[in-house]
1. Quick check on the output: 20 is relative contact order in percent (Cα under 8 Å, 6 or more apart), derived from one of 1, 2. Which one produced it?
2. When you work out distance in nm of label points 7 Å out along Cα→Cβ at positions 28 and 100 for each of the structures 1, 2, which one comes out largest?
3. Of structures 1, 2, which gives 2.1 when distance in nm of label points 7 Å out along Cα→Cβ at positions 44 and 60 is computed from the coordinates?
4. helix-only ellipticity at 222 nm (-39500 (n - 2.57) for each DSSP H run of 4 or more, over all residues; to 500) computed as -25000: which structure among 1, 2?
5. For the read-out Cα extents along the principal axes in Å, a value of 64, 29, 22 was computed from one structure; give its label from 1, 2.
6. For which of the structures 1, 2 does the calculation of distance in nm of label points 7 Å out along Cα→Cβ at positions 20 and 92 return 5.0?
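Laboratory data are not the source of any read-out in this text; all were calculated from the coordinates shown. The model shown is predicted, which means the values in this text are computed figures rather than measured ones. Cβ atoms are built from the backbone, for glycine too; each structure is taken alone.
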Structure 1
């Protein structure tokens, strides 16, 4: 599961740098959960070609990550922001709920969360 999440993060950051065919194969594989044969049928290529496209795409994105480190930086920032979120939430006391909620609401988009802060 962790590998799938990592590959998804790589695709989010570096997917635009792949060929159109690699993007399509990965998109169907990662986000639509298509089997290799289903992807091949959809794109009019062999199952082996799908496998090769996905493998080359993964290697390319891993190389970009090795050189640029954007996913690693993104993950470190998420961990740090989560810690800040929890620290601010712990400061909640009677009388400052609105101020704490305001700060937490501003942090939510950076944490990939969509829920509203509870009073």
Structure 2
């Protein structure tokens, strides 16, 4: 199964943070949050994807270099707000034997959905 994820933060009052997960079978899962940074929303999108059994041995595509760097390349997690999200995501990626792969923004199907929903 291929899965695409994306997240969008809410830097200004009144904005909503959002996540999107697009599954290869066409299902789209979105989430809306009162607040959150772009990086938090990227992690929340990944966690939303990993909560679905279809991500067992899946390839998950993201345009977040931070996510791939922290979860696959050993980058340090300096931001305190990301540490619990990172820990949970790392555990679930291992349990699901899923692969996390960086793609350019224009190839991220979840990003297309978020752009259309602005």
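1. 1
2. Values: 1: 5.0; 2: 2.4.
Answer by largest value of distance in nm of label points 7 Å out along Cα→Cβ at positions 28 and 100: 1.
3. Details: 1: 2.1; 2: 1.5.
Derived from 1, not from the others.
4. Working: 1: -25000; 2: -11000.
It traces back to 1.
5. Working: 1: 64, 29, 22; 2: 38, 35, 24.
Traced to structure 1.
6. Values: 1: 5.0; 2: 1.9.
So the calculation was done on 1.
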